[in-house]
Structure I
């Protein structure tokens with residue numbers, strides 16, 4: 001379902017709409033066991049996408065999905081905001097770059113597409 005969600009998000013953005021359409025009841029996804037599909041589509045001014053239109057967005061949707069997984073991993077590795085503030089304070093006090101180095105390492109260890 002996540003990939004369909006991302007395809008719809010991209011389709012909406014391409015048609016000057018926001019992802020909010022997915023969350024305010026205008027679009028409803030359903031999975032009856034045979035795969036996720038669009039059950040309800042009530043987006044003003046935008047036709048319901050065809051399967052081929054959605055399939056054309058597959059690679060972009062996969063990138064969104066993969067980057068979301070990277071974001072989750074990065075959030076755990078960045079440490080708590082208290083620990084980050086402590087690093088920033090010590091860097092300011094000591095003229096070091098511990099915080100920047102830490103962030104650079106988290107990003108290099110968990111690259112986005």
Structure II
């Protein structure tokens with residue numbers, strides 16, 4: 001039974017010896033401005049709120065994208081030649097020549 005109280009006393013002595021400092025601790029002097037800056041720097045809610053205007057501007061630009069002018073055009077060219085007829089020996093022949101061109105383009109201004 002004597003072992004427990006002596007062990008407890010030695011534990012208290014060792015922890016107090018380890019916790020004792022050799023000299024006075026240096027004090028950090030902060031002004032009110034320093035305190036405010038430190039609080040704003042470490043407050044994540046303030047940092048998030050600081051980004052909200054930029055996020056809102058990006059969202060607004062996305063919505064304005066629906067009103068951007070769009071320009072498109074297309075064109076088509078068809079050519080058909082069908083000379084058909086009868087040759088010198090009286091045989092009918094049919095000739096056909098065809099050409100199709102299609103152009104389509106679109107862009108956003």
Structure III
């Protein structure tokens with residue numbers, strides 16, 4: 001799955017703090033999309049009903065560098081949860097902070 005499509009999908013989740021179900025659904029999507037990148041190991045955590053995910057490529061859980069992201073966003077109008085690309089720029093709730101960058105973390109190129 002390409003980065004732009006992953007980012008657009010992430011933006012589509014209404015991952016505001018009151019929507020634990022939506023955050024957890026987003027975590028399942030991330031895990032599924034990362035699995036497509038090959039040899040990946042996962043550690044899952046849950047606190048107060050909200051899931052988080054740690055993953056590493058090539059079965060490595062002792063990296064020299066850890067890149068992290070988040071998918072929670074401030075609430076907004078419904079239309080802001082529909083991603084759009086205009087003039088080679090991605091727009092939508094969380095496109096810059098931090099769903100777009102989280103999509104990049106999904107890339108196998110970091111392995």
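Given a value of 20 for relative contact order in percent (Cα under 8 Å, 6 or more apart), point me to the structure among I, II, III it was derived from.
Corresponding structure: II.
Work out mean projected area of the Cα convex hull in nm² for each of structures I, II, III, then name the structure with the largest result. Mind dumping the intermediate values first?
Details: I: 9.6; II: 25.9; III: 7.0.
When mean projected area of the Cα convex hull in nm² is calculated for I, II, III, structure II comes out on top.
Given that distance in nm of label points 7 Å out along Cα→Cβ at positions 5 and 37, derived from a single structure, equals 1.6, which label among I, II, III identifies that structure?
The read-out was computed on structure III.
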message: Going by FRET efficiency 1/(1 + (r/R0)^6) of positions 53 and 85 (r between Cβ atoms, R0 = 41 Å, to 0.05), which of structures I, II, III comes out largest?
response: III
message: Given -15000 as the derived value for helix-only ellipticity at 222 nm (-39500 (n - 2.57) for each DSSP H run of 4 or more, over all residues; to 500), which of the supplied structures I, II, III does it correspond to?
response: II
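A short reminder: the numbers here are calculations on the coordinates, not readings from a lab. The shown structure was predicted, so the numbers you read here are calculated from the model rather than taken from an experiment. Cβ atoms are built from the backbone, for glycine too; each structure is taken alone.
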